[in-house]
Structure 1
Amino acid sequence: MPDGMWITKQQAAECLGVSTKQIERLVADKKLECVKWTRPEGGPAISIYPQEQVDRIGREKQTVAVRQPTAEQFAQTIATLVSDIRRKSEVQLRLWLTVREAATYSGMPARVLYGWINCGRLPAEDIGVRRRLWRIRRVDLESVEPVRDVIAQLN
């Protein structure tokens with residue numbers, strides 16, 4: 001066996017959090033050394049990789065993951081946040097909310113709100129003609145205890 005610590009393709013893939021196919025690509029791109037090793041007892045040769053190089057690639061991968069966003073990405077993130085705040089403030093001014101708006105406002109999943117409506121825990125009005133279209137009074141939503149806790153944390 002060559003000098004130093006050597007690991008198999010599967011071990012290298014697990015260390016880097018990638019597939020074994022990606023390990024083969026790193027070898028093809030000459031970013032990772034590969035040696036064919038035959039066991040002393042015989043059998044087919046296996047590919048082994050220097051642990052030191054795998055660790056180096058892992059450190060480089062972590063460094064790349066922490067890059068600063070571009071100006072365009074930053075602007076997009078800010079625009080999304082402003083839009084979310086604007087939408088939330090509009091909802092706070094409305095007396096009646098759809099289930100989707102109530103879910104956004106309260107932070108509770110819509111399926112939980114539907115469950116509360118069906119069991120009578122959350123008062124709601126069905127305004128639908130051919131299908132159910134629920135409208136929930138904002139004050140009724142705020143009066144449900146778990147929702148009060150979530151809204152208090154958000155504000």
Structure 2
Amino acid sequence: MIQDDTVVCENFAGAVDCISFSNKDVPVCLFLGGFPQGTARMFRRAQLHKKPYISLLRSPIVPLVAVLWPRAKAEEFLEWSTGHPKMTRADDGNVGRWHRDTGQEILVCVPSLVEHPDMVPSVKGGQQARWGKDKQRVALAVAADGLSYQW
């Protein structure tokens with residue numbers, strides 16, 4: 001799944017193939033901004049040590065800008081969410097609740113494969129342009145070429 005207002009890195013499709021092949025049973029976020037803060041700190045350390053992934057820490061949200069969902073995990077989430085009394089319109093919050101409630105592992109690729117510019121509004125509306133100042137919305141680091149990493 002990828003949101004409409006993202007910009008992908010060069011060789012995005014090839015990198016996604018590599019990531020999906022090596023992570024068949026785990027959702028992988030292809031984007032991380034400045035939140036959740038604990039995960040953002042781990043992302044920066046992993047980047048320094050050239051690690052390709054980190055585990056997303058439990059938090060109120062899962063960054064859903066671009067996520068590889070293995071079919072079985074997507075079905076698990078849908079089953080869990082059907083009729084759940086706390087479902088809201090906040091997709092990232094709903095997946096965050098599932099992540100916390102079920103203990104599901106979710107990985108984040110380091111660096112991000114997509115940028116989520118805060119200069120372009122989404123088709124869903126409601127997001128005001130911040131011109132690079134919304135650190136939660138823009139990527140911490142984006143790969144220039146997705147195939148230059150060992151996924």
Given 0.50 for FRET efficiency 1/(1 + (r/R0)^6) of positions 31 and 79 (r between Cβ atoms, R0 = 25 Å, to 0.05), calculated: source structure among 1, 2
2
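One of 1, 2 was used to compute distance in nm of label points 7 Å out along Cα→Cβ at positions 47 and 111, and the answer was 4.2. Which one was it?
Working: 1: 4.2; 2: 0.7.
Of the structures listed, the value fits 1.
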Can you rank 1, 2 by FRET efficiency 1/(1 + (r/R0)^6) of positions 7 and 143 (r between Cβ atoms, R0 = 30 Å, to 0.05) and just name the one with the largest value?
2
Given a value of 8.7 for mean projected area of the Cα convex hull in nm², calculated from one of 1, 2, which structure does it belong to?
2
Given a value of -9500 for helix-only ellipticity at 222 nm (-39500 (n - 2.57) for each DSSP H run of 4 or more, over all residues; to 500), calculated from one of 1, 2, which structure does it belong to?
2
Comparing distance in nm of label points 7 Å out along Cα→Cβ at positions 71 and 95 across structures 1, 2, which is largest?
1
Computing relative contact order in percent (Cα under 8 Å, 6 or more apart) for each of 1, 2, which one ends up highest?
2
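Coordinate-derived values only; no laboratory data. The shown structure was predicted, so the numbers you read here are calculated from the model rather than taken from an experiment. Cβ atoms are built from the backbone, for glycine too; each structure is taken alone.
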